[in-house]
1. One of 1, 2, 3 was used to compute mean count of other Cβ atoms within 10 Å over residues 37-44, and the answer was 21.2. Which one was it?
2. Have a look at 1, 2, 3 and say which one yields 26 for relative contact order in percent (Cα under 8 Å, 6 or more apart), as calculated.
Structure 1
């Protein structure tokens, strides 16, 4: 649920990233407001995952700054950004396959790289995350026995167990069946009543059922940013992204 007039949780100012002479991101100015489901789309090679890597600290920017919850976090390591409330999933899930769903969630809730908590608090956080990712009936099942779609939901649950202020989802629907995509899209919408979400997605039809704001990235620059219905009808967006 978007919050009219809400302050930005994330501000990017003149953000750029180069690898040698190759400029991957250039002049990125973007705001993500509290409580919003904000979608980033773009063709392959547009710089979407690189943008996530710079914002969450996996890569340093070449230019510009990242502000999160009013603080300049440009120079902070990923674990320090996580402590401030950045929670991220990746394109490829990283789970303990031999452990149960519950044990994975408790470990995530206890992770010292976020904020060290006691056993009782970790269990409470794990319980909330279990419900949020909709895996209550799989609680005691080894992760290796989950379907791929369930593993993607668990990965989101692991991130939620750290109780982030903002959730960064990097192509969470990749590899899912159509039925699984629809179910995960609904889960993401339900989550956004309590958390800000920035999402990279290629499945445009499903993603547009999730997005409240849409940013189109092309060749490392923002092509359009605004209401999804307006952005997707832009002739240049349709030419570049939809063909």
Structure 2
């Protein structure tokens, strides 16, 4: 199981939100590039970087600049999301060096655009982020609820040729109360896709529990706040993942 340390960018700084609420911002480090380099030095094989300003439709050029600096500073692949709602923006970040883009709002609101993105960039380059609250899909920085259920969207994007879902239970995100393993596993099993779990990881036990059900299709997990709060180290997490 792969561990992806998260770097969430807001105004060019490394932050974390609670349940995705923009007013719950906690700044952890003013230099995301150094954070990225430290994660690589600790053994990370891939980083998950999010432009929170982009997700909230508040474009911030400093975040894009920081993304470029991170890509130049590390030798491991970058998975990037937040405001990726057009082929133009996806091309821009891929040209910058991003290995995989995560799109969310587009998948729910414009299936035709998602198909176009997959056709242009390939299913290995375009993953779909499904962010759910009480089973319903949330979009536009988790501020808008869609009428479609997370499970139905997972099945739909699978039929469109998507290869990976990044599934987040918003009610768990940033609360350090453990991931929603049952729901995440169900999404993986019913869609038949590889799934990256996201939201709520708070302990090494959470990672052990996720790894125990990896047979359902969960092959990776994004870890953020637990690392920044020092609940465990990346080295400890990787030891469990690679055991």
Structure 3
């Protein structure tokens, strides 16, 4: 545990566990929920809580691209935050990386792709962490701890969330529950990835201990858990 950061999965989630309004990258909570009456009224509470998350923030290139960081952005306010972005495809363009550099005090791009645009960019605030074949998440988190990341907030998509939970790299879960049901078999949920199939797979389940429940305004809830068997 001492060589890993304390990681908190912090997500906005529907009552039925969805973290997006649909199955395509055109659908997104940040874009869509402000248009839904009965949900939009309480949404600012989530963004206020988001401001209180850790100095180190972990996400994926797909999520960053989905929320528009590849778009032209003339006015970007820099935040005192370090972004760690796993991006293998890549989803981020050169402009996307440049935008994130303007947004953060330090940007780590983690990738297996030798052609990632970040490799050809020069900035004292940019560091590329490369892996061959697949990103070793356990090794990555140890590296981040050695870089000074005592705590890190996870805000990635369902696939990456599942990988981190399965590898027992998350110690706390903080969920803001929006008063809406989304549905859709293909719509991303808090944890996606492969389903469990065998009896032996049950060892991958992560029981939680409820730490705090807070009733927010406009029928929102804040739930905080500790992962019981976190390393």
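Coordinate-derived values only; no laboratory data. Since this is a predicted model, take the numbers as computed values, not measurements. Cβ atoms are built from the backbone, for glycine too; each structure is taken alone.
1. Of the options listed, only 1 reproduces it.
2. Source structure for this number: 1.
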